[in-house]
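Chemist: Pasting the structures here.
None of the figures in this text is laboratory data; all of them are computed from the coordinates on show. Keep in mind it's a predicted model, so treat the numbers as computed, not measured. Cβ atoms are built from the backbone, for glycine too; each structure is taken alone.
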Structure I
Amino acid sequence: MPTINPVHLFDRAQTSMATGRQTDLRRGVSDVYYGLFHAALGAAADLIVGKSAVARKSFMYGAVYRQASHTELKKICENLKTFQTSVAGGFGDEMEAFAIAIVELQRQRHLADYDPLWRATRSDLVAAIDAARTAYQKFVEAPAAEREAFLLLLYFKPRKSD
């Protein structure tokens with residue numbers, strides 16, 4: 001199973017601006033969030049199962065990829081600073097920027113997908129695309145240890161001290 005390329009979702013969002021129709025603008029807002037969501041899921045599955053073509057076609061890869069939820073990702077992002085003591089050295093600016101973007105773009109996706117009164121504009125979409133591209137770049141540039149610790153939080157909760 002090939003991973004979903006986040007950049008392709010960002011690019012599709014960019015092209016959805018052309019018509020100016022609410023359906024397309026809303027789809028674009030949704031796409032940019034999903035780009036970041038799939039970036040996290042793909043990286044987590046790669047970390048846990050492996051990046052090889054064989055690993056990415058395995059049942060386990062699909063199972064790990066599908067296990068993470070939007071709700072859990074949001075919780076981790078909203079509470080990233082609380083994990084500072086759980087992760088050696090804490091999370092740096094890159095992962096914090098990624099987490100902030102996840103929360104905000106998920107909020108916008110909920111508006112785009114579920115609020116019939118919300119009106120998307122081209123400028124909303126341009127800002128969302130820019131935020132998503134920047135957040136994705138920060139995610140990629142983050143130190144591997146921080147990125148891996150973040151991804152593992154999707155699957156393994158830190159144990160509270162007694």
Structure II
Amino acid sequence: MTDLWVFGYGSLIWRPAFPFVEQVPAHIDGWKRRFWQGSVDHRGRPGSPGRVVTLLPAPGQSVCGMAFRVEPASSDTVLEQLDVREVGGYDRSEQTLFCEDGRQVDGLVYVATASNDNFLGPAPIELIAHTAMHSVGPSGTNREYVLRLADALKQMGCEDSHVTQLADLLR
């Protein structure tokens with residue numbers, strides 16, 4: 001058996017909440033991060049969804065995040081935990097992770113597509129900020145989610161203008 005690699009580009013960066021043996025900054029190519037996914041189970045409620053990130057295909061772009069290596073003995077348990085955590089519209093996708101230390105590994109990424117019931121899609125950044133400012137769910141406020149993600153990306157030296165612009169509106 002081989003190790004499982006999981007790529008976090010949202011709350012997994014600052015709150016993985018699963019056992020791992022290694023974490024390393026990484027990126028994936030051909031994607032962009034956007035606050036286009038509705039959250040009715042973590043950062044919002046049914047009828048009043050918060051907005052969380054998903055990935056959208058974007059040739060020529062890349063998304064930075066954190067790669068987590070999980071030992072084979074823990075893989076099934078971690079996948080079960082992640083499937084529950086990401087149940088609100090996310091599907092597994094296999095991607096090549098480009099680790100900051102030069103390694104390239106096959107990894108698992110959870111992506112919410114436009115075909116899921118919680119997908120909210122594009123909106124003016126001011127409307128996304130308004131939603132994030134006023135949404136709250138079992139995992140906390142939507143504002144906290146945005147600001148913690150922005151802070152984590154900044155600490156990693158990652159540039160993401162969409163996240164930064166939204167965080168600036170919320171500060």
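Chemist: Identify the structure, out of I, II, from whose coordinates distance in nm of label points 7 Å out along Cα→Cβ at positions 58 and 90 was calculated to give 3.6. Please list the in-between numbers first.
Modeler: Details: I: 3.6; II: 1.8.
Answer by label: I.
Chemist: In terms of distance in nm of label points 7 Å out along Cα→Cβ at positions 26 and 50, which of structures I, II is highest? Could the numbers behind the result be given before it?
Modeler: Numbers: I: 4.3; II: 2.6.
With respect to distance in nm of label points 7 Å out along Cα→Cβ at positions 26 and 50, the highest-scoring structure among I, II is I.
Chemist: Another one. Any idea which of I, II comes out highest on Cα Rg over 2.2 N^0.38 Å, for residues 34-81 alone?
Modeler: Structure II gives the largest value of Cα Rg over 2.2 N^0.38 Å, for residues 34-81 alone among I, II.
Chemist: Then there is this: Can you rank I, II by distance in nm of label points 7 Å out along Cα→Cβ at positions 114 and 154 and just name the one with the largest value?
Modeler: II
Chemist: Comparing mean projected area of the Cα convex hull in nm² across structures I, II, which is largest?
Modeler: Largest value of mean projected area of the Cα convex hull in nm²: I.
Chemist: Given a value of -9500 for helix-only ellipticity at 222 nm (-39500 (n - 2.57) for each DSSP H run of 4 or more, over all residues; to 500), point me to the structure among I, II it was derived from.
Modeler: II
Chemist: Taking distance in nm of label points 7 Å out along Cα→Cβ at positions 18 and 66 for each of I, II, which is largest? Provide the component values of the computation, followed by the final result.
Modeler: Working: I: 3.4; II: 1.4.
Structure I comes out on top.
Chemist: Looking just at FRET efficiency 1/(1 + (r/R0)^6) of positions 122 and 146 (r between Cβ atoms, R0 = 25 Å, to 0.05), which of the labels I, II belongs to the structure with the highest value?
Modeler: Largest value of FRET efficiency 1/(1 + (r/R0)^6) of positions 122 and 146 (r between Cβ atoms, R0 = 25 Å, to 0.05): II.
Chemist: Compute distance in nm of label points 7 Å out along Cα→Cβ at positions 98 and 130 for each of I, II and report the one that scores greatest.
Modeler: Largest calculated value belongs to II.
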